[in-house]
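These are the structures, in structure tokens.
Read-outs throughout are calculated quantities, based only on the coordinates presented, and are distinct from any laboratory measurement. Predicted, not measured: the structure shown is a model, and the values here were computed from it. Cβ atoms are built from the backbone, for glycine too; each structure is taken alone.
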Structure 1
Amino acid sequence: MRNGIYMAEFGTGGIRHLAICSVKDGTIIGADVTHFITGEFVRKGHRFRGHLTLTRHSHRPDLREIAYLDRIESPFSGVGGDSFGEFQAEVVGRQGLRIHVSFHWLSGV
């Protein structure tokens, strides 16, 4: 991943959401319609791993959520290039709940 703005599509089962995130020097900051997103990652070649924290900023009773938690801790690992990639993330405290995330670079900052 290179520094910049990314669009991420994440989901599990039939639930899909979009988020916009800024990536800079191994840190991630962003948001979707219900949660702020912060995190960090390390990259070695085309592989990376890290940790995300999602903290609720609003409730949307009309929206199906993946975990229905106010705070989500999620370690992840995946593969990607400079402009795109995908990873699998676990939801801590929700055994067996895995989220697939694909992302692509939109712009530099």
Structure 2
Amino acid sequence: MIYQFRSKAGPDVIMLADLTKRIFDILGRPLEPRGILTQEQLPALITTLETAILNDLEERKKASENKDSESEKPKLADRLGQRAYPFLELMKQARAKNEPIMWGV
């Protein structure tokens, strides 16, 4: 399934279900076919996602230092920061312009 996130604050962001589910798990929100992130919720959600991205980077750094186990290295293509960047930017733009983010409408 594909999710399209919309806000008057910025361009639409389209994500596949696997990434969307991963982000919403991090944010502690249920993933529903339709929904809204209000401008009041955005500051806390942005902080939560940024923290998760930093934690992911630290884990990758530690994994790259442990070259003993090649199979445990995380895949570069699955970096949370890179994959979540467009959604994080939309959240920041929406917060700056006091606009909600909606999907499934």
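When distance in nm of label points 7 Å out along Cα→Cβ at positions 8 and 32 is computed for each of 1, 2, the one that comes out at 0.9 is 1. State the single structure among 1, 2 that was used to calculate helix-only ellipticity at 222 nm (-39500 (n - 2.57) for each DSSP H run of 4 or more, over all residues; to 500), giving -16500. Working through the options, I get structure 2.
For the read-out Cα Rg over 2.2 N^0.38 Å, a value of 1.00 was computed from one structure; give its label from 1, 2.
For Cα Rg over 2.2 N^0.38 Å, the value 1.00 is produced by structure 1.
Name the one structure among 1, 2 that relative contact order in percent (Cα under 8 Å, 6 or more apart) of 28 was derived from. So the calculation was done on 1.
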